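What follows is a group of structures, each given as structure tokens.
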Structure 1
Amino acid sequence: MTALSPIQIGNLKIERPLFLAPMAGVTDHPFRVIAREMGAGVVYTEFVSADGIIRKIDKSLKLIRFTEDERPIGIQIFGHDPETVAQSARMIVDMYHPDIVDINYGCPVPKVVKRGAGSGALRDLCLMDEMTSAVLEAVPEVPVTIKMRAGVDARHIVSTEAAVRLEKLGVKAITLHPRTTSQQFTGRSNWMLIKEMKEAVKIPVIGNGDIRLPEDADRMLAETGCDGVMVGRAALGNPWIFRNIVRYFHGQSYTELTTQDRIRMCDQHFNMLTGHHNEIHSLNMIKKHFNWYLKGFPGAVTWRKRFMICESTAQVQDLLSELLIESGLEPN
């Protein structure tokens with residue numbers, strides 16, 4: 001077994017380099033808190049538009065507000081104009097004081113890519129350099145990191161070349177999701193590109209992609225030599241993955257989730273969501289997360305369908321109480 005050892009990102013020491021990936025529509029305040037409670041060493045906000053930040057759009061600013069118990073935390077930004085992205089980074093640091101400012105060069109969503117933002121920046125490494133340099137100059141007191149993909153397609157793999165350039169500019173760490181833009185989330189991620197990047201730079205490299213079990217995290221560290229691992233989609237409906245990875249690296253056994261574990265988490269997450277979001281947003285998020293949590297036990301499909309047709313959080317509360325009682329648990 002390899003070790004999950006502390007790493008240094010700029011002036012920030014990360015005791016447990018186990019990262020929750022930034023995921024749009026998922027990694028809000030309640031989910032980040034849950035991930036931290038479960039053992040994630042670092043969490044990231046959803047990616048936020050630099051344009052939305054400098055225009056002080058409340059919806060954008062709400063995405064990046066956090067509480068002290070979430071630290072260490074990174075705020076991830078994306079954009080296509082160097083001046084705008086740099087200005088947004090300065091505003092973020094002045095207003096919220098995050099531990100890390102992360103630039104998104106990994107989003108494969110077409111409407112983001114076609115503007116040259118997200119992984120679209122990998123089409124023009126000179127523009128990537130300009131944008132990164134502008135952010136580094138704007139917030140010299142905070143570690144600036146990058147999350148990126150391997151390239152736009154299999155014929156244009158640029159991750160290692162980009163990493164060398166980014167290190168020279170002053171970036172303090174890079175997370176590589178070694179799929180291409182054209183792959184989206186299909187196929188296998190090419191971990192050998194993580195290994196290649198790690199061998200080319202001295203700054204920390206965090207591996208991301210296809211971590212589904214603690215053994216996968218161990219294998220990624222062993223095969224690539226990366227300094228930490230980032231978990232994204234495998235945490236959907238399963239934030240326990242962080243606890244299990246921590247236990248695994250401490251030589252402890254981990255057990256399969258029980259139905260009661262899942263239902264208790266539904267209850268906890270429901271209360272956190274309704275305490276943080278308005279009615280409409282809470283209801284949408286509840287349905288999304290319950291659809292992930294309620295799997296793998298008899299009757300799960302029926303319960304999911306019942307929650308999906310709820311028209312208010314009050315209806316969800318009543319149905320959740322019914323589920324808790326049926327499962328032998330005490331409702332709040």
Structure 2
Amino acid sequence: MSETNISGVFILQEVRERILADVWPATFVLPITGFGWFGGGNSFGVVSTVNRIDFAVDTNIASVRGPLSSGRGYLTATGNDNYGWFGGGYSSTPRSTVDRVTFASDTGTASVRGPLSLARYSLAATGNDNYGWFGGGYSPSRSTVNRIDFAADTGTASVRGSLSTVRIYHASTGNQNFGWFGGGATGSSAHVTTVNRIDFAADTGTASVRGSLSEARAQLSATGNNEYGWFGGGNITSVVGPTRSRVDRITFASDTSTTSVRGPLSSNKIRSAATSDDEYGWFGGGIESTFSSKTDRINFADDTSTALVRGPLSTDRSDLAATSGII
């Protein structure tokens with residue numbers, strides 16, 4: 001595709017080709033939707049691998065894309081229509097690194113952006129079109145929330161209001177206006193049911209306490225759409241306590257109630273990662289009896305059934321992070 005004339009009507013593939021060939025206006029960016037990116041993790045050592053799931057054909061093995069800038073586990077991720085930000089993690093020491101994946105050209109090594117305000121791991125993140133919020137984590141246990149400005153992501157992430165308590169091994173999801181951080185453990189490893197909500201428009205105060213999960217558990221993962229958030233897997237009692245396949249659903253419009261229990265994951269699982277589009281949620285990797293590459297898909301419209309097993313990630317791993325081009 002060599003033409004530089006940009007007048008006329010184009011199909012989406014033609015538009016994408018023109019963007020990648022730098023013959024489309026710089027102010028125009030095509031949203032890259034229909035895929036989920038799973039990055040980093042642990043598998044008898046840290047990994048930098050990024051896998052991409054094609055939501056339309058999710059029974060295939062996830063494709064290998066450009067790696068993160070370095071291998072690390074216990075990281076987290078969020079994104080918007082065009083980019084994914086993978087932040088924090090652990091590799092020999094806690095990390096403050098933030099890598100940005102460009103969805104339209106995801107075969108190159110992820111670019112390093114401005115760091116988090118402090119090095120930490122086992123944190124959680126969510127975001128909207130313009131910002132990403134990274135909350136909690138360990139180094140030692142923190143309640144700190146950092147906000148990344150996606151339009152100016154080379155500076156150190158700003159410190160915003162905190163979570164209501166220190167928290168590690170928790171999970172987060174959100175919509176355009178709010179972010180919900182649920183479950184996890186305190187510095188004493190006591191598991192919690194607490195759900196915190198961050199108001200994106202007023203994010204300098206302590207996050208408000210909302211309705212709880214159906215049971216206290218940590219090492220879970222979460223994803224959602226505009227109306228609901230699904231928190232799946234995890235373990236109870238202690239960091240090495242019994243594992244769960246349970247999925248809880250938060251109704252964002254009435255988030256002061258205890259979350260409802262929905263259909264389970266296909267098996268008990270901890271330390272996986274999750275992402276979604278408007279209709280389905282994918283929970284990938286983690287630990288079952290050992291490291292796993294399995295991906296479960298939840299049908300949001302029929303979420304009382306057991307999640308379906310879909311195509312695996314390219315390798316077995318846990319403690320990874322995931323995002324997609326859907327907000």
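Coordinate-derived values only; no laboratory data. Small disclaimer: the values here were computed from a predicted structure and weren't measured. Cβ atoms are built from the backbone, for glycine too; each structure is taken alone.
Just a few scattered comments:
- Origin of the value 27.1, where mean count of other Cβ atoms within 10 Å over residues 179-186 was derived from one of 1, 2: 2
- Test item: mean count of other Cβ atoms within 10 Å over residues 235-242 calculated as 14.2, pick one of 1, 2: 2
- When distance in nm of label points 7 Å out along Cα→Cβ at positions 91 and 107 is worked out for each of 1, 2, structure 2 gives the greatest result.
- Structures 1, 2 were shown, and Cα extents along the principal axes in Å at 59, 48, 36 was computed from 1.
- Structure responsible for -14000, with helix-only ellipticity at 222 nm (-39500 (n - 2.57) for each DSSP H run of 4 or more, over all residues; to 500) calculated and labels 1, 2 on offer: 1
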